[in-house]
Structure I
Amino acid sequence: MRVVVTSETRFSRTPDGSVWTQDGPAYPFFSRYLAAFDTVRVVARIRQVDEPAGGSHRVDGPGVELWPVPHYIGPRQYLSRWREIRQAVCAAARPGDAVILRVPSPTGSMLAGWRERQRLPYAVEVVGDPYDVFAPGVVDHPLRPFLRHWGTTRLRHLCRRAGAVAYVTERHLQSRYPTRPGTVSAAYSSVDLPADAFVSGPRRIERSPRPGTLISIGSLDQLYKGIDTVIEALAQLTGTGIDARLVHLGDGRFRPRLEQLAARLGVADRVTFAGTVPAGAAVRAHLDAADLVVMPSRTEGLPRALIEAMARGLPAVGSTVGGIPELLADADLVSPDDPAALTEAIRRFLTQPERLSAASARNLNRARDYSLASLRPRRDQFYRTVRDATARRTPVGGRT
């Protein structure tokens with residue numbers, strides 16, 4: 001049986017037909033579905049390029065093919081190409097295919113509507129929260145209130161109508177987007193770290209780092225990661241005599257604004273924008289060189305970057321949004337958009353070596369819950385359940 005999976009990642013296709021991504025899910029991610037299915041078709045936006053960007057990874061491969069959706073960016077382009085997009089999405093899955101929608105997703109929602117009209121089953125993997133994504137201060141768009149209302153309403157509908165639902169969090173998304181009684185549900189992160197992602201033991205810090213190296217990670221196409229809050233906190237720290245610097249991994253259209261903010265606050269020489277860094281060893285090298293990961297996000301699902309940092313034994317400060325409180329101790333959490341609270345949390349870490357050591361041990365232990373060996377059985381069982389349910393509910397001809 002084939003499974004059709006929707007993705008909101010934008011991929012690139014080169015003239016030889018191969019599909020690439022620089023920082024999104026690549027072939028190892030989508031090949032996970034092969035544990036229960038014969039082939040995987042990934043429905044996603046694809047643009048033509050002459051050659052893959054530096055550090056890109058192949059997306060298609062044995063058993064995994066891409067089904068192209070017309071490329072668009074933002075609501076305006078989506079509306080202008082709606083008919084083309086709908087035609088491509090609705091043609092992606094045959095009646096006998098299993099369908100797993102990674103939501104929230106305009107593409108996933110469109111395919112779900114088509115399956116419902118055809119009385120065909122689908123499953124969803126809930127990987128984010130539109131209520132937080134479109135919260136005030138996260139996205140600057142005139143349609144933000146409408147998108148927030150539509151996104152949350154639609155996601156609740158999908159979770160109620162789906163034949164099976166998986167969540168990347170253990171509690172947070174389940175409470176906001178529940179299933180109907182009796183629906184098969186599961187909890188497993190999209191993150192499953194290989195053995196080499198983990199350090200052998202926690203850090204033992206005997207003295208305060210001078211300077212203290214903070215690291216933040218995430219796209220700068222929006223400000224939802226709260227990097228502006230980190231820069232403001234860095235300025236407050238240096239103003240009180242704390243010697244600290246910040247390294248940010250990730251790039252995007254808001255980088256110039258953040259560079260200007262750092263300059264205006266007098267900390268431009270203490271902030272390094274490293275740009276897009278290839279996943280794997282290069283990212284781990286940056287994590288190993290840092291003293292504290294800082295993630296004061298305004299919205300999150302379950303952040304892979306934070307779990308990867310924890311697997312390196314890195315102490316962390318995070319915000320109280322999404323799945324972050326499921327990862328960190330209460331003492332290591334701050335409210336989003338609160339530079340003063342973030343400043344104090346960072347100061348406590350950088351001036352208390354024993355606090356750094358304790359958090360390192362705690363975070364490494366928690367990260368092991370997201371190892372490949374821990375998550376694969378739950379995920380594979382969910383996929384097998386979807387496969388078997390599709391076979392039972394979708395007879396030859398696609399009529400129920």
Structure II
Amino acid sequence: MREEYDRAQLLDEVWAEPVTLVAPRYGLSDVGLKKLCRRLQVPTPARGHWAKVKSGRGIPPKPRLKAYNGDPRYLLKPLKVHRPRSEATELIDERLAIVIAYEQDPAHLIKVPTRGTRWHPLVAATRDGFQARYKDSRGLPLPGGKGLNIAVSPEQRPRALRIANALVRALEKRGYSLVPGEHHLDVQMFGVCLSLSIFEATKRSDYMPSDAERAAKARGEWAYWPRYRYTPSGRLEIRSGGGYGGSVKDGTHQVVEEQLNKLIIWMAKRALSILQFREECARAEELKQIQRREALAQKAIQDAEKEKLEALKSAALRWHQAQTIRAFLMALEQDVQSSGHGLRVDQQEYLTWARAKADWLDPLLDVSDPILDRDIRIPY
């Protein structure tokens with residue numbers, strides 16, 4: 001029997017303490033507990049109730065609990081499913097542990113110089129690839145070709161390039177490399193390619209045409225006005241694997257330049273998770289092929305057994321047919337002899353022919369037939 005919620009107890013609890021304190025007892029958030037109270041028709045205090053309690057002002061008394069007239073299924077507590085975590089999932093991959101230990105070592109801190117940068121060839125090519133005609137949907141300039149994916153305002157471009165330069169050199173120092181991707185260069189870690197992008201957050205607002213644009217439209221000239229205007233915020237973010245491989249961004253306490261080691265750890269986690277998935281798929285496929293080979297071997301044994309059985313059934317049937325023919329011929333011969341007349345020549349010939357056919361049918365006798373054993377092929 002599934003346990004039911006105690007509505008009276010729940011009413012006492014939500015009127016004795018704020019839902020933020022009661023909710024953890026039920027394994028819910030405060031919003032989830034309020035939804036549960038609505039389903040169970042348990043009234044909860046109104047907004048500002050606990051502020052009044054704290055200030056000592058007059059507060060409404062706890063309401064009376066009315067009879068429940070909702071769906072009876074809502075009264076049932078959810079089943080508790082215990083899923084023990086396997087030891088394998090709790091252990092950190094040794095390859096990841098090595099990356100974490102390396103990146104957390106202060107001696108390996110990635111530093112982004114503010115001046116005197118020695119540009120990496122890929123970063124230099126990306127820097128030279130910025131052209132006015134390449135822009136993203138927000139109007140921020142993009143580099144042409146398949147260089148690094150950088151979408152920032154011209155004001156933030158030098159900073160983004162310095163960050164990219166330090167990151168690329170750090171990745172290569174650690175044995176990772178940048179390889180051509182579908183659209184831009186990807187980072188290859190543990191045999192897995194992860195996209196890498198640096199972009200600047202923007203603030204979106206409705207586009208307000210200028211007086212010149214309004215005047216041109218009033219004169220009947222063709223004009224296109226975008227729906228929104230995007231204003232660069234100056235805050236940079238680096239994403240790996242479209243964000244699934246981790247991201248770092250400018251925050252209140254840390255800027256992107258101070259989080260590059262952390263980004264590499266997240267990238268390694270993502271790459272290793274993909275690699276582990278591939279390894280699991282490979283193991284599953286190998287097991288499947290082993291099972292397939294075993295099944296095919298068993299099927300071959302079964303088919304051979306069926307073939308032998310069919311041969312046995314065929315031999316038994318032919319033996320039974322031979323015995324039936326012999327019994328019939330014996331009865332026929334006795335019937336003719338009982339009539340007082342001897343066997344005619346044609347009857348003797350028939351009995352001889354028939355007994356030869358019975359011997360040919362009998363699998364216990366190795367008898368051939370000059371007519372039935374012939375392989376006759378009809379030409380077309």
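Results, tabulated for the structure shown:
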{"item": "Structure responsible for 9.1, with distance in nm of label points 7 Å out along Cα→Cβ at positions 30 and 318 calculated and labels I, II on offer", "result": "II"}
{"item": "Computed 41, 40, 27 for Cα extents along the principal axes in Å, for residues 14-157 alone - originating structure among I, II", "result": "I"}
{"item": "Parent structure of the calculated result 0.00, given that FRET efficiency 1/(1 + (r/R0)^6) of positions 6 and 174 (r between Cβ atoms, R0 = 30 Å, to 0.05) is the read-out and I, II the choices", "result": "II"}
{"item": "Given -11000 for helix-only ellipticity at 222 nm (-39500 (n - 2.57) for each DSSP H run of 4 or more, over all residues; to 500), calculated: source structure among I, II", "result": "I"}
{"item": "Structures I, II, by percent of Cα pairs over 31 Å apart: label with the highest value", "result": "II"}
{"item": "When FRET efficiency 1/(1 + (r/R0)^6) of positions 214 and 294 (r between Cβ atoms, R0 = 35 Å, to 0.05) is computed for each of I, II, the largest belongs to", "result": "I"}
{"item": "At a computed 10 (relative contact order in percent (Cα under 8 Å, 6 or more apart)), which of I, II", "result": "II"}
{"item": "Source structure (of I, II) for distance in nm of label points 7 Å out along Cα→Cβ at positions 326 and 350, computed value 3.2", "result": "I"}
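Since every read-out is calculated from the coordinates, none of them should be taken as a lab result. Keep in mind that what you see is a predicted model, and the values were worked out from it rather than measured. Cβ atoms are built from the backbone, for glycine too; each structure is taken alone.
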